[in-house]
Structure I
């Protein structure tokens, strides 16, 4: 007989999944960021929302999140996975390019904002240490909300996006020293000596060295071994293992878990598995970030806010205004024009999740008075809730300012997106390699994907832009830039695999040009029915090439031979389309061809 089931153990996971199932579709339909939905759900279902009614109505316990501490620990992995995926999109080279913004703009932003806010905090507290900690905590911004909002707006690669990311990255690096300082000032703990401080720094440096060293030696052969099994489950397990191990190594050494995962992502960005890993991790990142936003909403004490709404709103507005003004003027010397600086200032002006951690730790250590600390936590949470609105406001303000700036003719043409004009080749065997070679000869940029890890490794050693992954997954095609791609060429040799890629590509982008290899005439007809623009049957093409060779060898003029071969190829294509297309679709395709 099985043991009785404790339903309470499953309550919060089921409640969160139900919340996600309602929030995401509803807010997507309303064209509102789901971040706001998760924040609102956390505030409503948290201990300061419906949780207050549990003593009078015990059954409400089943509809509330009653374990904020446990939820916050689990929610931290949302930020970890977010930084991991951001690291995958970067590389050491791109990070070196951003070093001036990270260590210049980021450092000055934290220092100047902390000084200004600390001066004002000194009027509310009697201790210089408390004022300094409050200033530093409130100077930090929200990595977990700003970056998803920028990604949703497709603004991560904009100047404001790069500046915001650089400042947030420096803030993540600064969290460990700040928390160590709080421990050093804690009067309940033994005095922290220079030796212990040096030991902590050594541990942090050693952890970074271990992550980088092992990552360079182990990651590529590890993923090559796992991908050779051709098991999606094993590949997923490997991705999760890398994220967990690197983040925990960083946490044990005193660094933030997110920083360890970020470095692991950068190391994977240099391998051929970056896009497959990114695709695999995305669902986990989305769910865990949802948990994080719910946990932030759970800390929103609505009753405390109602006790002094004017004061709390005034402090929140003041915080955003002070930081925004400093960041706006600081951005100008670092290459941001007025529109870019305005957008960046509104993104970084609110408080962040690490402010909640630092103020909470300072309250526990007795460095910040309890009542002031609780009010500051509420102020920080309110500013974080406002980030999606401020991001939209910043974008509109940026566009308004851009119209007022006269542009020279050279600057009036916007640069193309990073993936624009690229051709995607699905399958990089002998046929795919020939296609890639021809594209390279005509200076057409391309990216190739293949499921053979050995082939991918060999081609990457030869300098080819080949990545490991399955093109039949729409999310993987998105990570390859299918939205901006010029065309998709499918050179796979398995009919079912070809059809899966065609269906996924048409699902993601109905208007993309698709040219596909086909097994024979019957398979080509099926591909035309699925919506490819051109299908090249192996049997027909081989026959045409044989005909071309024999006609040329027996002395028929080459011009006539080439013309007749092209004419015969067009006849085959027309026959295949007619036999498998409805009349209206044939006419549409013909008009589109003429338009081209």
Structure II
């Protein structure tokens, strides 16, 4: 089942002759009699928060829920204002719920029903402005119990679990070796940091591992002795699996390690023989390309450790094979972050105190550029673009050991050495063009997770010195971009540029004539396929422009409508 739409509701109303509305209610649907706009706006706020804390739902006002017979049950609504209801629900919930509010026409009663439709929220928990927190369970809105409420707040980053006191932990429960490890990390990255001059207690307070003399959860994760961590936070489990075949395991390490030690363990693995490097010649130098770039692995592990949901009983799992590296951490994305905007969304740390401590140790960036480093560390060697995915309960990052693209790695290294650094956005475009002949602003927008206008500006900048990576074809919004001549030859072979650039408008007309001699008629989609324009909206516009031009009085095509589309045929003697 899912959240019903208007057409579903109309169908359900027909069942009121044989059932009462209460029988039709579900996890996603509730009926309420109309009491008045003021009273029912308050009720709508409660149900909006209730459904947003679950999987979404609909409440229909104007229907008695225990009266049999459609004519008797439907009495309708009056005296309301849709905009007032929308604003009232948003203002009356915390965080504000943007509900859909609309009417359904019915022949009974006042002739109108009021519908409030709510999607599942991505900033749970939701409550009313009066502090009422409920969640849909079956056919009822039930109060959130304290444990569920706390977990929902931590999951949504509304509450910073890592900054709360780890009750019962004292200074003596912390491992001096882990504290010294933190000092060494900071000394290697920021030797002038004032934190290094402080005694241990002040050093820990500076990192917010201790507050008011009490150890925080962040301090526990970073510095607790292993046996203490295993006892007090058993969910802080780190699992590394090395596969030496599709169905065999060469190494299976399960540990509860202080965070900095876990990161160091991964760095040791991926700077050793389990992550072999390939060397390619670059003038007088050699470029080393690892299976999995250590910088990307470090950032992936740090992200998993920092942003996981520590109230979730799951573990951080790292699966390592020669084909891919998969890092899975408990807890879904926070506050609107999705795989589709992961490169652009501002960082929203679930565990802010822990994240701040790692920033102070210079292990992570507060601006959230770690995700971009993960992508760049792979793309700079021509490896496959990393992929994020989530099921709402965990986040998975896949990094691939696609055979490095030697020519691209050489090109990037050469440009960097010349002071023309190739940024991540440009690498993303080049990665896309390794698998296709050209790209337009619409396609680039999906690749770059930006608007079309911003994407077009990036494409156009790539055509200019000092990079000169692309050439533009066309001068309208439907323009396409392809690899520049020298770049195409270097990355894709001698024929690549000729193949892409050779399909120019001068040759288009002759190709269409030849097609029509064999097939008699052509449509927009067939023209796009013939010319290799693609299926984007801009490609459809470009194809329409050519067809319109060629069907003018001085052209060679005749146009006729067939059904809902136009088809074009070769004009006699053309």
Structure III
């Protein structure tokens, strides 16, 4: 067999509970006759160095960076517990180095790119509730459990000495570690020269001690002139696939790209106008998006926790608190360096394999950046509260909320692109955006059914196929029908917005069951990408040494 060059991973990517000593780097190796299953799995990821230009940072900002990174690292330990439990015990039970590395990438023994299938001998299937709930708890038992904090995003459900359900707040479960995080954030705040950043760090420091994050979310929205930033705390609820309630710890340490951010600033002002024009009855767009939203570009220099598990986030839309969103809007952070890594190493190669040769020229980084950006902006469109007194969309759709919300953001992001292009606010050929959008479906569907983004792309691929938005030719490549794609976009937008506004859990479940699947034909196409050695995602060489 031909030689296969395998990059197993150049540096240690994660910290682990009670393990602060870095493992030795695993060097690149050559495999002559065969390659193990774990080594093949590692080939799903390509290593990328997270770096940024720090020349414009002040002396104090340079001093802050290692402090913020040290705070972020602790999120790894917290997320390990939330996703699995005791990572040290798991890693110590495994002798194969490739398997250990794949465990670290996944924060557990389940493959996030393969429907959370176990890849370690003796490990059962992943609990839908991860480690947030007792493994033997049923939905009926949870619903009968009378406790006003059980629906909090920031509590674990456990059993007491009598076997009855009880709750444990995050700040008590992680008392020592969140105290350390709090101290580091307060230390960083003392160096902050930007008053908005200083206030946010102070309030976020306090929030870790009592799980009251809204004040710091509001302060984060008020930051306008800071160059350094950190997103840190229990944020997304993707990991809880039982109810979609419990938030997972994660962190991003960021450096703003001031020039790119200046180019993007005007787009957020179009939100109220675009909300009015959504292709759905007025009752489903009665909420007015906050207009204090920011749209900025950043280099990310450190990922930790949930956002670093499996497929990596390349754009952020936060806060998730509906009250903050309606009052202030959201901030959209485009992670430019990570985005470029995915475009060069994954998107372009995918287009060479699956997009018709006559349309490959329309797959561009600028279109990829815009589509990703407007995906995040589109989270602010639509409706946050149901129209029939079922509460918030997130609570009414439970574990299905995340996948549908990501699907909404994808399709309304394309809607925004088309509308702004028609207004002359976006440059370039509209074919660039639509063809790149199609190539992006193939990229994201590879994240698998365990990913909200992956499931959303499966639904969209099957919906678009049904509507004739693309055709597959005799050479096995896809050609976009631009007129039919726009029609399909409008119809899917209306469907999703109504499902959300109605809080229609059964309707969403039906949509996911019928269209949230990978057909044998699509799987065959995805196999072409694997056979072409196109990675599914990236892993990061990161830390203070990468940016000094």
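Read-outs throughout are calculated quantities, based only on the coordinates presented, and are distinct from any laboratory measurement. Source: prediction; values computed, not measured. Cβ atoms are built from the backbone, for glycine too; each structure is taken alone.
Figure out for me which of the structures I, II, III the number 10.2 belongs to, where mean count of other Cβ atoms within 10 Å over residues 247-254 was derived from the coordinates. Source structure: II.
Here mean count of other Cβ atoms within 10 Å over residues 303-310 is compared for structures I, II, III. The highest value is that of III.
To which of I, II, III does the computed value -22500 (helix-only ellipticity at 222 nm (-39500 (n - 2.57) for each DSSP H run of 4 or more, over all residues; to 500)) belong? Computed on structure I. Thinking of I, II, III, which structure, once mean count of other Cβ atoms within 10 Å over residues 103-110 is computed, gives back 23.9? So the calculation was done on III.
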